[in-house]
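Just below sit the structures, each encoded as structure tokens.
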Structure I
Amino acid sequence: MSVQFGPSVIQPRRILVRGVNWLGDAVMTTPALLRLRARFPAAHISLLGPAKLNDVWLHHPAVDEMIPFQAGEGIFSIAKKLRAGKFDLAMVLPNSPRSAMEVFFAGIPQRLGYARPWRNFFLTQAIPSRVGAVKMRKRSVAEIQRLIAGQGVLTSNQPTATSNFLAHQTHEYLQLVAALGASGEPLAPQLVVTPDEVLAAKEKFGLADTARSVFGLNPGAEYGPAKRWPAEKFIAVAKEIQQRTNCTWLIFGGKGDTELAGRIAQEIQQLATGNQQLNLAGRTSLRELMALLKLCRVLLSNDTGPTHVAAALGTPVVVPFGSTSPELTAPGLPGDPRHQFLRADVACAPCFLRDCPIDFRCMNDLSAQRVVEAVLRVVA
């Protein structure tokens, strides 16, 4: 029998939130976590999530404790960890069967999550899909060909430029906490770094004495090539903005981005002498990345996890969108005018594919000059 949640029905003392598995998605859950904290201010809230994201939650006002798991760790190992927490309630944010099974085998008496195939048995309250939810459906090559030939129409569950803010992924998580009596009204995603962390990062990477404005550049994207604006366009934008503002560029990226970041850094540095760029690809911890993003006046980036982190730390972002949709997953609070999201007017975007099956027009048609103007608007 399902347990009906509501403001007067349940007052949990210990809450487990089963977190999501990717950095950008984790940031988009923070509005719901803040609403959960406001609903149950005296509860102890623990977050179960992958160890690689553990440091994201340091100092976060909605999370009292992190329970990390390692890649490849089994369901029963995780359930054993959770049993020791003696939780009253579990809120399961991912839609996978496995995430529901983890809290079921942990013996947590109340288990809330979205109704999905192969997992409803493991929940005590399976929440129906949200009205107005838009699914990120990958387009087929045949559909893309029809659209660019002018013979196709957008399907009803594919986002468009006229989609409203209620399509955004943050509302998926807010509806779950609303089922517990919390407010479902949107909030800006929020992460926390301390002034001491910012100062330590500045000193470690030689930025303590710089008098220049610091801008961020993040040219990589883990999901695939279809999310990556071309490198030569990043270079053109970085060069022009450096000449017009005399900024220092911090170039971010993971270990897989070191070659790309090095190429961009070399191109910027050829402009003149002085500290005009700092290549940080593969050199920062997650907390150092957060501190340095907090330091930037603006971040120019593809649609990827660090962009969400920057916006949640209060740094404005400029993002070229191609295969993905700002209506669904743009960083920050939907509609926040501080951020600039740019895309070309092409019929086949968003396609949600990792690789473009045609000519990459969604990114190639987005000019460097449009992006320069957007960055300068943000920092003006």
Structure II
Amino acid sequence: MNTARSDYDVVILGAGLVGMALAFALARHGFAVALLERSALAAFEGPAGAEDWDQRVYAVSPGSAEFLRGLGAWQRLAADRIAPIELMDVHGDGGGAIAFSAYELGERALAWIVENRALAGALVEIVRTTAHLDVLAPCEPTTVAWSADAARVTLADGRSLSARLVVGADGVRSWVRREAAIAREPQSYGQTAIVANFAAERAHRGRAFQWFVEGAGVLAWLPLPGRRISIVWSAPDALAQELLALDAATLSARVGAAGGAVLGELTLITPPAAFPLYFLRLSSVIGHRLALVGDAAHGVHPLAGQGVNLGFGDAATLAEVLGARGPVADAGAPILLERYARKRALPVLSMQIVTDGLVRLFAPPALKLLRNRGMRFVGSLATVRRLLAQPALR
């Protein structure tokens, strides 16, 4: 919607899942918030068709689900469109294996598989009807200028918005980050994530699978409701282009064979889509009257399915820090931004070390024997499995 107001506590650039969640969380704390998005927010009106499944899904951790429930978004999701991951089998490229169990960890699920459009639709509903929150979409920001006590965002239509804090939630190639002269560019993994959904001959029974495929990247099968799965194949770029060019039957056979046909014959039910993969680590996720969240703040490999969960962690933490500001009225005060950066540093770095380390560990053929022996050893130790799983859960 358009608004005559021009002065805000917080202006958020980017109305993806993380940007919308943060906007609502801050508005609920009483901050005057503007949420800016270059594209029009989709209406997401009406339920999806019974066989109309979104290609892009997320593995939402229990911690992220709890955050979304606190916002009122989780309750808006249709229960019959969500699937729990109760078991996770991870296979190396030479006999190594680790199995994770929600039961062993005392959880209802290791994660919940949710369609992108369903979660986005739930968040759109709440941001459109929230007091203290103005949504400007579509709009085109052209510049951000920082002064001692405010930042000013100028739009292509001539409007100018002043804010105590600007938040970049605009993706791995963040425009806000460039405007702030944070020059770090994302590094390509040389891989492309191929995502698609399939009907399976056999029931998955809440089990997810992941394979480190020799010379072919990482393949994950994630449970959808019924006898359906969603796949993410993080494939070398050349292989990804080859997979995208296959007809439905050949792609189904190729994906099934790569997974050892553990669920029998697969049948493609959505066209495949592709997303290039990047790694991004910044020296700082804050600046003068600036905070970065989600993919604008960090890029991780999807092999652990933690990208969106790290983003929700950013949103929850920033909202918590600003909401508990006490006598500090200024949302962009350095003491608050430094507190946010400090709280997020270790969780993000830990996940990046694990995910990036695994990608690099499974690249050299010379390390094949060592890494698979390591997987078998870790897989035999319940305590170590629990320690590995805890950061992903919360």
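On distance in nm of label points 7 Å out along Cα→Cβ at positions 267 and 291, which of the structures labelled I, II is highest?
Largest one: structure II.
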_When relative contact order in percent (Cα under 8 Å, 6 or more apart) is compared over structures I, II, which one is greatest?_
II
*Source structure (of I, II) for Cα extents along the principal axes in Å, for residues 139-218 alone, computed value 59, 27, 22*: II
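Compare mean count of other Cβ atoms within 10 Å over residues 323-330 across structures I, II and report the one with the greatest value.
Structure I gives the largest value of mean count of other Cβ atoms within 10 Å over residues 323-330 among I, II.
Throughout, read-outs are computed from the coordinates displayed, never taken from laboratory work. What you see is a predicted model, and the numbers here were worked out from it, not measured in a lab. Cβ atoms are built from the backbone, for glycine too; each structure is taken alone.
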